[in-house]
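**Student:** Before anything else, here is the set of structures, which you'll find just below.
Since every read-out is calculated from the coordinates, none of them should be taken as a lab result. Just so we're clear, the structure is a prediction, and the values are computed from it rather than from any experiment. Cβ atoms are built from the backbone, for glycine too; each structure is taken alone.
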Structure 1
Amino acid sequence: MNIALITGCNGLIGGESVEFFASKFDLVIGIDNNLRKYFFGENGNTLWNRDRLMEKYPNFKHYDIDIRSYSALEGVFEEYGSDISLVIHTAAQPSHDWAAQEPLTDFTVNANGTLNLLELCRRHCAQAVFIFTSTNKVYGDNPNFLPLVEKEQRWEIDESHAYFAQGIDESMSIDHTKHSVFGASKLAADVMVQEYGKYFGMKTVVFRGGCLTGPNHSGAQLHGFLAYLVKCGITGDHYTIFGYKGKQVRDNIHSFDLVNMFWQYYLNPRPGEVYNAGGGRYANCSMIEAIEMIDKMTGKKLNYSYSETHRIGDHIWWISDTSKFQNHYPEWHYQYDLKTTLAEMYENMVERLAN
């Protein structure tokens with residue numbers, strides 16, 4: 001039997017992974033205990049997605065397990081053992097604002113939980129491909145010291161600084177910078193995933209995500225800005241822009257395009273690799289630009305206000321340079337531009353809110 005194990009399976013990337021790999025594996029095992037609801041309240045509740053996936057895919061088996069519990073995870077790995085050929089680890093505490101409230105919770109979920117999975121994989125299915133969704137926050141606020149220029153609706157890299165014309169690549173330093181508590185816990189996990197590839201020779205890989213988005217995101221104010229922005233645009237709920245004049249730039253990669261990266265890596269793994277993964281120059285926007293696009297979709301003005309105080313560890317300008325991955329895996333291409341992604345998110349959110 002050929003098995004894929006996916007943590008955070010109720011969430012955006014985990015759920016997309018279930019959908020993508022259900023037709024490619026005999027069994028897809030999902031691990032998720034809906035901790036996102038604890039982090040973000042009802043907006044973060046992911047049980048709707050779990051139920052949708054269980055109804056849609058008969059070869060999807062769900063386990064309500066907290067990844068901090070080594071013994072609970074061990075039961076799953078002992079049951080399926082070497083039949084597990086792919087582990088996709090997306091479960092996490094994903095907000096740098098929330099992490100500062102409960103650093104112990106943040107670190108044990110992000111760092112200890114990842115180590116639990118790595119070690120169980122090494123002991124029970126060492127030949128499996130292990131894919132980890134990291135974050136651009138591992139670079140801390142180093143990107144904020146790039147030469148940026150202020151334009152009418154966005155911050156942008158100075159045109160004279162040609163090296164970063166296509167975005168930020170993996171050579172950006174992760175040292176001597178303020179990461180936020182969240183960034184530090186994800187960095188600990190990130191480095192450990194690399195180490196299990198470099199030291200133990202396992203097929204591990206790190207994808208450092210920009211803004212990961214898509215129609216099945218349970219967006220909340222503290223995480224998933226584009227999904228939450230679309231929701232506020234539809235419902236009229238208030239939205240707050242934090243700092244940088246609303247001109248901060250994010251690249252946005254559709255969950256399908258990211259999971260397709262996972263697939264390409266699975267077909268030809270390079271142990272211990274690291275890739276920046278975002279919308280790059282293909283799909284990016286500032287907060288102001290995103291609001292304008294959503295206003296056009298909804299036909300009404302977003303109810304928002306502006307706060308001068310920016311979030312600690314927040315990036316002013318982030319665009320991922322994905323050329324390293326594209327050079328290693330030339331068959332991979334973007335399939336969703338920002339306009340298409342937003343339209344899909346809007347249609348999905350309207351339907352979800354109606355039910």
Structure 2
Amino acid sequence: MWDVTNRTPFSVFSGFDRDKDGKAYWLVWVKATFLMRHERPCLFEPEQIALFREPVYRGPPESTDLLADNDICFPKQRPDVVVTAHSRPPQNTAPGELFDAGVSIGDWSKTVTVLPPMRWSDRLRPERIGDNDSVLLGFCNAFGGSDRESGAARAEEYAENPIGRGFWTSRQAAHGKLLPRIVEAGKTVDRWDELLTPVSLACLPKERPRRAQYSGTYDETWMRRKSPLLPDDFDLRYWQCVDADQQLEAEPAAGSRVTLTNIMVKNAEPDAGVFVGELPRLEFELFTRFKGKWQETEMRLQTIHLLAAQGLVTLTYCGALPIQAAANDVLVDESEIALRGHTGFRVRPQDVGRFDPMSAEMPT
């Protein structure tokens with residue numbers, strides 16, 4: 001009971017969940033990992049990255065970027081694009097010159113502007129303190145932070161991005177402090193008291209206001225009427241782990257190009273300003289024996305994660321079979337998942353056997 005026969009070479013996990021109305025689902029997730037190659041199709045990666053069962057941070061959660069959110073969640077309405085990457089200054093960029101870094105997949109794109117290292121001078125004007133270098137394109141280098149120096153009884157933080165830099169509530173506190181390194185495309189930092197929109201290519205933690213606003217209301221009424229179910233005003237957008245401008249309208253078409261501009265990519269040419277590859281596209285068939293009958297469930301793309309420093313891309317999918325009541329979980333016998341079709345990647349000769357649907361069950 002509840003077994004999943006995995007006839008793919010990818011990582012698989014399964015379980016049950018309920019929506020805010022108490023409707024139960026049998027869920028199966030798949031995560032596929034590929035090596036990115038410039039101007040060539042991706043390559044199947046023998047060492048597959050497992051599905052994340054909890055959020056993954058670069059360091060302490062309270063002070064570092066969220067690298068990857070929990071993959072084991074309710075199905076998303078739209079595919080997320082997560083980029084874990086450092087910028088690369090273009091060749092012949094002047095020491096104090098700003099530049100753009102960005103990513104595109106098919107018709108979708110996002111760009112941020114990277115500023116040189118700067119601090120507020122004695123006259124509270126931006127003062128360059130170093131040359132252009134590589135910068136993590138995460139919220140730690142975006143506008144935000146916590147002001148512990150302006151005389152308040154406790155630190156005042158910028159709720160939209162408490163791990164950032166550049167937020168101060170007094171001129172005295174701002175003096176000599178660092179400016180953010182990444183801002184909205186085409187923007188600059190001109191005033192110490194200007195409140196900027198934090199931008200990033202990384203994940204957005206669940207507690208940030210622009211994501212937490214979708215979590216619903218957990219009050220006494222909820223405790224009395226709905227707990228442990230989600231509240232009535234819970235919004236499915238809460239499961240999206242990136243800002244709205246990194247959510248795709250639909251799964252990219254077969255043959256979609258991935259372009260990384262002024263971003264460091266492992267195994268790319270040292271002076272390469274643009275990295276171009278093809279995004280793999282996978283089609284799965286998922287069958288589940290429920291109430292003694294086999295039923296097919298659609299697998300939908302959830303997350304595209306570009307891990308530029310490792311030269312990898314992962315694609316996460318989820319299939320959700322409604323089983324109505326939680327008591328029906330005992331009627332879910334088993335599932336089988338196989339790869340129905342694929343494009344956009346190649347397989348090494350020694351790994352071809354892992355794509356044989358009639359082979360023995362693959363490890364999860």
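**Student:** A value of 25, 17, 10 was computed for semi-axes √(5λ) of the Cα gyration tensor in Å, for residues 24-103 alone; which of 1, 2 is the source structure? Please list the in-between numbers first.
**Tutor:** Values: 1: 25, 17, 10; 2: 31, 20, 13.
The value was obtained from structure 1.
**Student:** Right, another one. Can you rank 1, 2 by mean count of other Cβ atoms within 10 Å over residues 272-279 and just name the one with the largest value? Each step should come with its number before you reach the end.
**Tutor:** Working: 1: 24.1; 2: 19.8.
Between 1, 2, the highest calculated value is found for 1.
**Student:** So helix-only ellipticity at 222 nm (-39500 (n - 2.57) for each DSSP H run of 4 or more, over all residues; to 500), computed for just one structure, reads -500; which one of 1, 2 is that?
**Tutor:** Values: 1: -11500; 2: -500.
Working through the options, I get structure 2.
**Student:** The value 25.5 for mean count of other Cβ atoms within 10 Å over residues 136-143 was derived from one model only; which of 1, 2 is it? Can you show the working numbers first?
**Tutor:** On the way: 1: 21.9; 2: 25.5.
The read-out comes from structure 2.
**Student:** With mean projected area of the Cα convex hull in nm², for residues 88-191 alone computed per structure, which member of 1, 2 shows the largest figure?
**Tutor:** On the way: 1: 8.5; 2: 7.4.
Structure 1 comes out on top.
**Student:** Which structure, out of 1, 2, was semi-axes √(5λ) of the Cα gyration tensor in Å calculated from, if the result is 31, 23, 19?
**Tutor:** Working: 1: 31, 23, 19; 2: 40, 29, 14.
Source structure: 1.
**Student:** Another question, if that's okay. Kindly point out which one of 1, 2 the value 19.1 was derived from, the read-out being mean count of other Cβ atoms within 10 Å over residues 80-87. Kindly include the intermediate steps, with their values, before the conclusion.
**Tutor:** Values: 1: 19.1; 2: 22.8.
Computing mean count of other Cβ atoms within 10 Å over residues 80-87 on every structure in 1, 2 gives 19.1 only for 1.
**Student:** Identify the structure, out of 1, 2, from whose coordinates Rg and Dmax of the Cα atoms in Å, for residues 56-247 alone was calculated to give 19.1, 57.
**Tutor:** 1
**Student:** Computing relative contact order in percent (Cα under 8 Å, 6 or more apart) for each of 1, 2, which one ends up highest? Don't skip to the answer; put the middle values down first.
**Tutor:** Working: 1: 18; 2: 28.
Max of relative contact order in percent (Cα under 8 Å, 6 or more apart): 2.
**Student:** Of the structures labelled 1, 2, which one yields 4.1 when distance in nm of label points 7 Å out along Cα→Cβ at positions 48 and 184 is computed from its coordinates? Write down the numbers at each step before the final one.
**Tutor:** Details: 1: 3.6; 2: 4.1.
Structure of origin is 2.
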